[in-house]
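> In the part that follows, the structures are each spelled out as structure tokens.
Values in this text are rule-based calculations from the coordinates and carry no lab data. The structure displayed is predicted, hence computed values, not measured ones. Cβ atoms are built from the backbone, for glycine too; each structure is taken alone.
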Structure I
Amino acid sequence: MHRPRVVPEEEWQAERAELLAEEKELTRALDALAARRRRMPVVRVEQDYLFEGPDGPASLLDLFDGRRQLITYCFMWPGGGHYCQGCSMFTDNLGHPAHLHARDTSLALVSRGPLSEITPFRERMGWTLPWFSSLGTGFNDDIGAGDGFALDVFLRDGDDVYRTYSTSGRGVERLGSVWTLLDLTPLGRQETWEDSPEGHPQTPPYTWWRLHDEYPV
């Protein structure tokens, strides 16, 4: 394995200071993006979606659970006893929703699969987030997720619901702390697409992902 250069503490501190300056610049850029995101226009949701939840049928308005904001994550559902490792890894990284609830925001998972399959898997994974079936609705297609995954944000004003934000692909990946934590390490994510020094361990992306109870002990 290639090992990073070993340098005296003073040289390390100097290089860390240079990197910190770049990190702070990126932080300011991300803050500016967040500010722009907060000023994005919204689109009214006109469709009446009817999801299936653990307590029966639920509308999109019901998913807010009385709060003003709603974040939905479309969890890919291939079916047939197969589960998306990437979506599972992302869900493993979602924190306790109480912190979101304190800011008048709900978080829910949505899948285009039957609740009879979703519920046992949710219990197997030990997740407590509310998870709804969108099977038979046009929700996934309307937000551009299709059979894939996406994260969307909605705002409620009384009984009116507005879509405010959407992201997919690496836009969702950036929100998962496994990836962001690995980006801080010298070996990174250890995937072939990364710009890493020669000799670093690398495998094709996605291939190492597992459900959290499927990794070797």
Structure II
Amino acid sequence: MTPILDYLTAALVTLLVVVDPPGLGPIFLGVTRGMNREQQHSVGWRASVIGFGVLAFFAIAGEPFLRLLGITTPAFRIAGGLLLFAIAYEMVFDRSNVRKNETAETAITKDFISNVAAFPLAIPLIAGPGAITAVMLLSAQAHGEPAKFASLFLVIAFVTACCYVSFRLAGVINKLLGITGNVVLTRLLGIVLSALAVQFIVDGVRAIVAG
């Protein structure tokens, strides 16, 4: 294979594994409970666009930006893990549902939809510490070659498009599962998310200690 094709293949495999679009579909169900299909589609689209924007930004200027702010990659990973753990806690103990019921008339507004799309879907689930780190490393490997940079942006666009497709299919899955299935799934995914969050934190701490 040509160097460009090698780079494209490596970037595609790396981001697909790190972001895991199919795995985001069920999580999407948990954080958009109470929304109708149109609202879910709006959240999915916004999350995918924001996720693309964040990853594209860090592909271009991620390392200089963090360095300018004095933030290390391990510190960023720990912060992402803590934020993700907060969402997992809400999912496991149904805190988000209680909060929504208390504000049933106003919870699902345009602002609420935008907020859910930005956090936790776009950040840190699509553009999490792992994905951001991956695009920063892939950007460094491009060595300033325009063709490789273009390939990286195509890969980011493809992966975020896969996330959107996963979000769209989540609505169909939602109907098949029913109320009981969704409750069970939300709790299980909350546990999985909490483990993922802890892993982010452990990796960050390990990197700091090793450094």
Structure III
Amino acid sequence: MSTDDMPRTLVVIAHPDPGSLTHHVSQRLGAALRPGAVEVADLHREGFDPRFTPADRRAYHEGGGHPPDVLREQQRLDRATDLVLVFPVYWWSVPALLKGWIDRVFVSGWAFEYSAPAGVQPKLQRLTTHLLPVAGADAGAYERHGYGTALRTQLTHGLVDYVGSRRGATAFVHDSEQPSTEATEATVDRAVRTVAAAVRVPASRP
């Protein structure tokens, strides 16, 4: 495998506190991946505006002419073979910052196209998307109430499948607010190793 063919990973973080567990998880993941092959998009630090504006609306209807911040994010994704979303679970979903990033960046004409009678035509088959949610509740609660299934439906089916991206690893960090730092670190370690191993595997690529 040549250098150009090696996986390049975009890690997207949606948390305002650089001292948070979410940032710790992303740092651990970056350290576990191939040096020099990771780009980090810290949406809060970079001031990404999650609001879908009139300019976004015009671009949606007219095609092209996307705002500069949206084009920048699309260019980052164009350079990547793997995307990892690292985020805290808020109300059994993603934070508003990450939802707005998805709303504004994964747009018609770039992430997918629609035409009659063909319907939706995905355009991001080159990308593999991994999920690394940081959850306060334990794994049992997610299983009993279907929270894990709901989150996967929103992101894996509603986003990843829709734009044609490959399904990568999904690794929850549960019990993120437990008092035992040792137990938390063990959970983080398992999640990071799961995603890092999935990013490194070249067999899933054409």
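> For helix-only ellipticity at 222 nm (-39500 (n - 2.57) for each DSSP H run of 4 or more, over all residues; to 500), the calculated result is -9000, so let me know which of I, II, III that is.
I
> State the single structure among I, II, III that was used to calculate FRET efficiency 1/(1 + (r/R0)^6) of positions 8 and 80 (r between Cβ atoms, R0 = 25 Å, to 0.05), giving 0.40.
Considering all the candidates, the number was obtained from II.
> Now a separate question. Determine which structure produced the value 19, 17, 6 for semi-axes √(5λ) of the Cα gyration tensor in Å, for residues 48-87 alone, calculated from the coordinates; the candidates are I, II, III.
Structure II accounts for this read-out.
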